[in-house]
Structure 1
């Protein structure tokens with residue numbers, strides 16, 4: 001359930017459509033310019049987003065690049081499934 005609702009209009013930005021984020025949303029989500037955002041598209045048509053967590057990748061230096069590419073592919077394709085399994 002939403003604690004607070006806000007509205008924004010969709011505007012044209014170059015050849016794309018976009019919107020600005022209210023300062024309150026930026027502070028609440030703890031986001032800044034350059035941060036990566038993950039969008040979640042729900043079956044009911046609703047959309048939410050959250051800031052992607054920054055990972056310390058130094059620990060991955062000892063792993064083979066093919067392994068890391070496969071791991072990234074796994075999470076790119078099955079992230080929601082893995083999250084659902086973890087939440088059981």
Structure 2
């Protein structure tokens with residue numbers, strides 16, 4: 001089983017807090033852990049969430065993570081860095 005280490009979790013949480021969606025941090029991390037086995041070291045992972053922030057207003061949030069090269073190939077540790085967060089709102093129809 002892979003041991004996934006998000007090296008800059010505080011940065012992810014800080015960026016989510018800026019847009020008022022800190023509660024999505026655990027969701028991103030859980031989805032990241034589920035997704036990592038399907039990617040190779042040196043690749044980027046794009047994860048997306050959407051959530052209602054008001055009755056008719058939906059916010060779409062995407063985050064990019066980078067899988068770092070591992071110097072010790074014998075361990076099952078995977079080190080990942082959060083790179084960027086994007087968010088936009090979908091107006092009511």
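Laboratory data are not the source of any read-out in this text; all were calculated from the coordinates shown. Bear in mind that the values here come from a model prediction, so they are computed numbers and not experimental data. Cβ atoms are built from the backbone, for glycine too; each structure is taken alone.
If semi-axes √(5λ) of the Cα gyration tensor in Å comes out at 30, 18, 15 when worked out from the coordinates, which of 1, 2 was used?
Only structure 1 yields this read-out.
Tell me which of 1, 2 gives 13 when you compute relative contact order in percent (Cα under 8 Å, 6 or more apart).
Derived from 1, not from the others.
Given a value of 1.7 for distance in nm of label points 7 Å out along Cα→Cβ at positions 45 and 77, point me to the structure among 1, 2 it was derived from.
Traced to structure 2.
Matching task: 14.6 is the computed value of mean count of other Cβ atoms within 10 Å over residues 5-12. Pick the structure from 1, 2.
Matching structure: 2.
Computing helix-only ellipticity at 222 nm (-39500 (n - 2.57) for each DSSP H run of 4 or more, over all residues; to 500) gives -10500 for which of 1, 2?
Label of the originating structure: 1.
If you work out distance in nm of label points 7 Å out along Cα→Cβ at positions 37 and 53 for 1, 2, which one comes out largest?
Between 1, 2, the highest calculated value is found for 2.
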